[in-house]
1. Using helix-only ellipticity at 222 nm (-39500 (n - 2.57) for each DSSP H run of 4 or more, over all residues; to 500) as the calculated read-out, with -25000 as its value, let me know the right label among 1, 2, 3.
2. Kindly point out which one of 1, 2, 3 the value 59 was derived from, the read-out being relative contact order in percent (Cα under 8 Å, 6 or more apart).
Structure 1
Amino acid sequence: MARRRKTGIKIGFRKTSIKKSLRARTTGKYKRRVKKAINPFYGKKGVGFVKNPRRSIRNKVYKKTTFGLGDILKFFGLK
């Protein structure tokens, strides 16, 4: 069971959402191409920190303090 620190950041297991996971995988490659043509920084590593440092740091901490089903499968060599 995941618990939260006083800062509001979750620690522990992330519940997977099939709906959100499917949505993320079905974003078309043409849509990404259009975005990249308009915004040269789209998809570049580290741009999130420049754009919104607070959110970037929170996301990095969240990623390191939680784990999901994919992480468990990867740990056991099933993925």
Structure 2
Amino acid sequence: MEKLCPVHATPLESGGRFWHCQACAADYRLLGRCGSCGAELERIAACGASNWFCNQCNELKSKSSITTEMVKVDLG
């Protein structure tokens, strides 16, 4: 699935943990929020698969039960 810059709505370039927008020269990361409690989720990746864990609810969350957004990262 293509990620879009939240400012310019242009496609972001994947760079490992972060995505880069050429138009605004900014880096972004994917932030997941729990659909039950709204807490920020921890992304767990292993062997090519990724899961989302909510420390507040203390359980794994399915991708269909979370919301995601791109947030700007300050690498400086």
Structure 3
Amino acid sequence: MCEKECEAMPVRLKKFIGTIILIVLVCVYAVIATAVATLYLGQSSGWVHLAYFFFTGLLWVLPAMLVIKWMESGPRA
């Protein structure tokens, strides 16, 4: 029906869009994680801060993996 119109996105464009998404994701995530820590963990011990930043430092990887997987996927046949 729309064979020429529905072609896959070029690889370079996918990687460019994915890179922009990753940069925005990391920046926004860092601001939110720091704001939450400032609001709720102000009086907590150093161990609580360490645990919080350890887990939030790893948590951003999950959405980043999805974006990278999308960037690396080839065109659909």
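The numbers here are math on the coordinates, done by the rules we state, and not lab data. As the structure is a computational prediction, the values presented were derived from the model and not from experiment.
1. Traced to structure 3.
2. 3
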